[in-house]
Each structure stands twice: as C-alpha cells, then as structure tokens.
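Got some structures for you, see below.
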Structure 1
Amino acid sequence: MKRLRGCLKWLLLIWGSFTLVITIALGVFISYQLTITNRDKDDLASPDDVRFVLNWCGFGDNRIERVIHSHISARSFTGDHLDAFAIKVSKMDEVELESKTNNFEKRWYRCDQLPPMLAEAIKFVDGWHHEIPWFPGGSELRSSNFYVSVWSVYFHGDRPTAADLIFVRPSDQMVFYFGGKT
C-alpha cells in the first residue's frame, strides 16, 4: 500500500509539473499574440493577401494588377477589427456590374440606388473614414460612380455592427474592400 501511495505521489507531482509548464507556455504564447504581434499593418498587403476579395465578388483573382492601399488592424479580444484594401484591377465594365448576378449569384447595387438597410451599412463604413483616409468617403460612396456587393452585414436592431462589403469604381477600375466589426 505504501508503494502505491509513493507511486501515486510521484505521478501526481509529475502531472502537476507538466500542467504548470504547459499553462505558463500557453499564457506566454497568448500574451505574445495579443500584444507584440497584434499590431496594425498599413500598406503591406500583397496581391495574394487580397485575392479573396475578387473571388468573393465573382471576378476571379486573375484581374489583380496591384494593391494600392491596405489596412489590416490589430484584433481585439472580442474580434473588433478593421480591414480595408484598395485594389487596381485590369478590367471591369458597368455592363458586368449591372447584370443582376455574376458567378456566385451576387448582386451589385449601384450606390445611388441602395435599399435602406444597405444605406445604413454605408454609413457604418463612413464611420471608419478617420482610420482609412484613402478609402472613399460616405458621399462619394453613395454616388452613381460606385457599385457595392454585400458579402455580409450584421445588425443589432437597425444599427450595423459588422460588415464585409466590396465596392467598385468602374471609371478607374478600382475595387475597395471594407471588413469591420465593432
């Protein structure tokens, strides 16, 4: 019986030590991820980083010429973030945007003819303009020069709290992505 107690004592001591080391390592890793590496990144995105934008809206990533601007914010513990890109593409025309659907059955809305809930989402985007001054502002976005495709918009009541929107300006073949959550 004493031998069993001695073995159990050592087994629990080893298990406790192992658990302590793992807990400390996990704590250091999480702290490192939430502090040192969790910083805003401006104008560092490559075409590979933004290809999802053109794939989401059905254009295909083979149109990307270059990424003009980018902002990838740090992530808060609750997931609050702001990601935005300005992408120059090789081709785009209004005929393609004005057809009711494209490859993924996504509809493009001309920004001067928005349904009310989508107009609220544009106001949400405009509220972030101070962090991304290169991104088109609210009055510019609500003009006939822009089209928008909605990937997702989340509302709390009638107020948007998160959105993933893709804007295009066919006149100069620019695509703008906004992904934000408050």
Structure 2
Amino acid sequence: MKNPLQNLLMVFALSLCALCTWQWHSQVLQRKEMTALAQINFDQSVAIHGYTNSINAMDRLIAQMDARISELRETIDSNNTMIIGLTQDNTRLDNLVGQYSNAVVAMQAQVKQASESIRQQNESIKDLVAQRDDFVNKLNESVKERNEIVTKYNELVKQVEEMQGKKKQKQASGSHMRSE
C-alpha cells in the first residue's frame, strides 16, 4: 500500500462521493415529495377557492331563499286572512242563498196566487164583456125599436100635419068661399 494516507484520502473521497450521492438521492426524493405536497397544496387551494366561491354563492342563494320564504309567509298570512274573510263571505252568501230560496218560494206562491187572481179577473172581465155585449145588443135593439117608433111617430105627425094642413085648407077654402 503505497500510502495509507492516500488510501484514507481515497476512502474519504469515495465516502464523500457516496455521501453526496446518497444526499443527492435523498434530496431528489424530498424534492419529489415537496412537489407532490406543493401539488396537493395547490389542489387544496383551488378546492378551497372553489368552496369559498360556492359558499358565497350558497350564501346569496340562501339569502334570496330567506327573502322568498319571508314573502311566501307574508303571502300565506294574507291568504289566511283572505280565506277567513272569504269563509265569512261564503257563510253570509249561503245565508243569503237560503233567504233568496225562501223568497223565491214565497214569490212563486204569490205569483201563483196573482195568476189565479188574474185568471179569475179575466173570467170576470169576459163575463162582464159578455154582459155588456148583451146589454149593448139589447140597447141597440131598444134604440132600434125607439127609432122605429120615432119614425112611425114622425110619419104620424106628418100625416097629422098634412091632415091639419088639408083641414086648414078646407077651412080656409070654405071660409074663403064664404067670404067671397
């Protein structure tokens, strides 16, 4: 052996090379692990950012849904108020329908009674018209008879006047003859 120091130096140099190789290998593994961890960190960061955006969107959506739920509750309250009012109106209208039905029945009875009364009045009027027609016919016959009597009377008066006129003429011609 030529020189134990040289050998020692070679051993140390080879050991140092082995150590450097081993360190280089460790650092490569650590670098891969760091890169993997950095990738995982980046992926988690992206996921956190996505989740944050999603949470913000969900918060806005929840706020909108809360507002809509509040509106719907107000609508439900107003609808319940309207339903109560409509139920009362329905009850009142049912009562009015019952009253109307009773009024219709009463009116139908009155209409029947009025129709019967009108029918009786029509019959009475027909009887009166028939009696009037009989009376008018009798009156016409009576007037006709009286007109015939007046005509006969006028003829008799005319005959009497003619006779008196002839008598006066005879008397006048007799007295005229006497005075002559």
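Laid out as a table, the results:
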{"read-out": "Of the structures 1, 2, the one that 23.6, 85 was derived from, the read-out being Rg and Dmax of the Cα atoms in Å", "value": "1"}
{"read-out": "For 15.5 (distance in nm of label points 7 Å out along Cα→Cβ at positions 16 and 128, calculated) the corresponding structure among 1, 2", "value": "2"}
{"read-out": "Structure (1, 2) behind the derived value -11000 of helix-only ellipticity at 222 nm (-39500 (n - 2.57) for each DSSP H run of 4 or more, over all residues; to 500)", "value": "1"}
{"read-out": "Computed 0.10 for FRET efficiency 1/(1 + (r/R0)^6) of positions 144 and 168 (r between Cβ atoms, R0 = 25 Å, to 0.05) - originating structure among 1, 2", "value": "2"}
{"read-out": "Comparison of 1, 2 by FRET efficiency 1/(1 + (r/R0)^6) of positions 40 and 136 (r between Cβ atoms, R0 = 35 Å, to 0.05) - largest value held by", "value": "1"}
{"read-out": "When FRET efficiency 1/(1 + (r/R0)^6) of positions 112 and 152 (r between Cβ atoms, R0 = 30 Å, to 0.05) is computed for each of 1, 2, the largest belongs to", "value": "1"}
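Only the coordinates and a few stated rules stand behind these numbers; no lab work does. Keep in mind it's a predicted model, so treat the numbers as computed, not measured. Cβ atoms are built from the backbone, for glycine too; each structure is taken alone.
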